[in-house]
Structure 1
Amino acid sequence: MEYDMESRWLEDFLSLVDTRNFSRSAEARYTTQPAFSRRIKSLEDWVGAKLFDRTTQPISLTPSGERFRPVAEEVLRRLLQGREDARRVSETSANLIRFAATHSLSLTFFPAWIRSIESGTHAFNIRLDSYQFTDCIQSLIKGECHFAISHAHPQVEMNLPPMHFTSKLVGTDRLLPVTLPDSSGAPLDRLPGTPEEPVHYLAYTEASAIGRAVDHMINHVEEPVYLSKVFVSQLAAVLKTLSREGKGMAWLPESSISEELASGSLVLAGDEKWFIPVEIRIYRSRDPLPAMAEQLWSMLDGEVEPLQVLQSEEDA
């Protein structure tokens, strides 16, 4: 029996494409795993083909799924963009520019960055929503924001098709391994650790762009590294607090710990081979944006230099 396809199935599909895990996607979509699995099955029945290979770990797209993915992205993007365009017509402020940024960049990067753009010009009317990495990308895909700002790394997949989305470099940062110092100023935890005394490791969730960059470095470093994961969070601010309390070592954005490094309340837990350079990028749809958003975007073409965090004295 044929039945109508629901738009939320496309959102379910794209969430599963991103996480490759039914449990994590069900949690992200605020439903139970059995209900989420039924919706994916309903979509596959509607398409008439299996979209996911459930025998692999993590699960992977079938050839049919690979073919369907750009279609789902385009249909959902246009549907949600159309909804947002209709909403904007009735907004009291047509000049509102909407940003979605990761939690860490919302706190440490965005305020100074937007001031540097507004310097010498009128102030923009801005709304900033703070999310975890995957939600920032989904907000942009759904047309809920004009721009998304996130850390970026060559090994972190953004899931934004280049034919529909573009980006610009707006800053640089580094992820530094830091820990609480002991009474002599030496790090309590020091990389790479040993089998007998592994480093107490404060980790990011898999939904974090920073966490994916750190995981790639750990999995590809030339020498063995011994870590004992003692805590996991999606928020760099939470990991910084725990690190300052002596709970373990974390890779934190240099932009968020410059004061702690200068005061010595946090110290490096490894040398430069453990540093991870990352970019800060702003993403947008290639579709036309409202006039004020387009004006801000045009100001990024050579008029505003990318912000670079200050290096600590030990690295200068």
Structure 2
Amino acid sequence: MRKSHPVVGTQATILIADLRGFSALMDSVPPTLMVDLLDRFFGLMARIVDRHGGLVDKFMGDAVMAVFGVPTRRPDDLVRALNCAVEMQLGMIDLNRQSEARGEPRLYAGIALSTGDVMAGCFGSDVYNEYTVIGNPVNLASRIEGYALRGQILLSEAAFRAAGNAIQVGSVNEVQVKGRSKPVMLYELKAVKEPRLLRVPTIEIRKTPRILVDFPAVFQRVEDKRILPERFVGQIHDMGYFGLCVDLPVALPPYSEVLMSLAPEFGLDAQVEVYARVLRSQSNRDQFRTNLQFTTIDTPGHRRIKQYVDHILWGS
């Protein structure tokens, strides 16, 4: 196979949309349903990317990478990518509405955008090659995506500054990204104002029933989707359908991921494992008061936690 596109330097915007907690969900649904869910997600994402003039670069496991600015660069590539990201999150709402009607699990995506100089063209050999982009913006988008919560869109500093008055942002966080010597600023996209106002839908996590509890749980850090062997015990103070508050012996950085395990003797009738992401961590005497949001929804572990909350509240 001959290379049809020479490698050239250009400016582009990288968008990566990744399903939150899908690895854990895979263990709780039949393979045929898992494939069907992925096909629906990929199909929806690809249609939205195409509608906004982007190029689907590749599907990576349960993630989609799209590029705006190649092979043809346009002055509004970044605005196109931003609108695409918001419509992706709006599309997930409709996708979940259809899934719920079928009695199937909901899916949630975290999205990252990064913009800058890349190399674009056919990479590989005469035996196999593919058209793609490489460069720091691609690597950064991949890292930022790992910090995005359910329904969230995070922008790199370069994307934020280039967008200027075309966007509205919410929280700004400084994180230490793997592979970077200096901290990286992450900007949460709330709305795009061009060509019309388009708001990111809100995934509400606090307005759910919450109960006061007092029992321990075992935690392990998760990095690059690998569960680290070190275990530490935290004391849970309250929990709801989608998150909890816990005192931990260590400070965890915002957006880092953990696996939480609740053994039967800790107050539940069966072993429960659920993945969660850190929202905030504050020093509290010799502990760290930590708020977590569950990243795995509609898994057996998440359903058991919901049942436990319902049982304490209403005895059902």
Structure 3
Amino acid sequence: MQRVAIATERNDNIPLAVATIIFTVLVLSLGDALIKFSSRNFVIWQIFVLRSLLVLPVLLVYMRLRSPEILTIPPALGWAVLRSLLLVGMWVAYYVALPNLDLSIAAAAYYTLPIFIVLFSAILVGDKISILGWLAVILGFVGVLLILRPKAENFNLHALLPLVSAVLYALAMILTRTKCRAVNPVMLSVMLNCCFIVVGALAAITIVIFMPEPREGFLLAPWTQMASSEWLSISLMAIAILVGSVGAAIAYQAGPSSVIGTFDFAYVGFALLWGVIFFAEMPDVLSIFGMLLIVGAGGLSLRQSKARTT
């Protein structure tokens, strides 16, 4: 109990939180581009199970060598499990959307998430969001729209899935800060990857037993036979989810959700970069202006944080 109280009362570390979330979304955006690129070769449950089976030994060895004392049942176990399930649901919704949408459309819908984070922070946690804070979120969201400029005709049922992802991610990050702040970030990552394996395995078994042949698509197709190229893809996905699961936990434990959520917008700039590399999408003047708005929004968010702590 004493350890929980100490962890809960520790001071925010805004520079650490901001740097961590920026690096995290850099790696996650690359992983998501790889998911879209590989969606014709894998079924989603195979990705969940295999990449987490690669990640878990790394996490457990690290914990054993560096912090063996945390290899116990974590505090707030129920909340940590709920957080993991919310994140699994988030990735299911977003990954299923990727093969059916342009990457820009999916990212535009998903990156309404800072709006949900600010909203849930105010409603569920009682965070006071200043006018400057709201302005930062609005500017960031306008920047996203300028970069991606989604067309109305592209918003179909699949376009709703990234919105579902945004809601689930926002709720998970609120839980990270309010209920799971005493849980070591590496343990949170272990629990998340255990949930990936369990959910992926149960889904795969259920599909085999109850779904008639032929089964196809990103949700229902049979597992792919693994050659060296497939294992390389899965390994890169494993690295991305390892960085993402640990990094998001660290960032949202170390800083206010409404502040870190604004810097989540950096994902869009990185997605633009991977779009150029993998999908030959070239930014124009409006896209560059949108990126500048996102950077400005981050600066406003930091000023709000400093004003609140002085």
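A few comments on the model shown:
- With helix-only ellipticity at 222 nm (-39500 (n - 2.57) for each DSSP H run of 4 or more, over all residues; to 500) derived as -12500, matching label from 1, 2, 3: 1
- Relative contact order in percent (Cα under 8 Å, 6 or more apart) derived as 20 - corresponding label from 1, 2, 3: 1
- Among candidates 1, 2, 3, the computation of Kirkwood radius over Cα pairs in Å, for residues 72-191 alone that gave 15.5 used structure 3.
Computed from the coordinates by the stated procedures, all read-outs in this text should not be read as laboratory data. Source: prediction; values computed, not measured.
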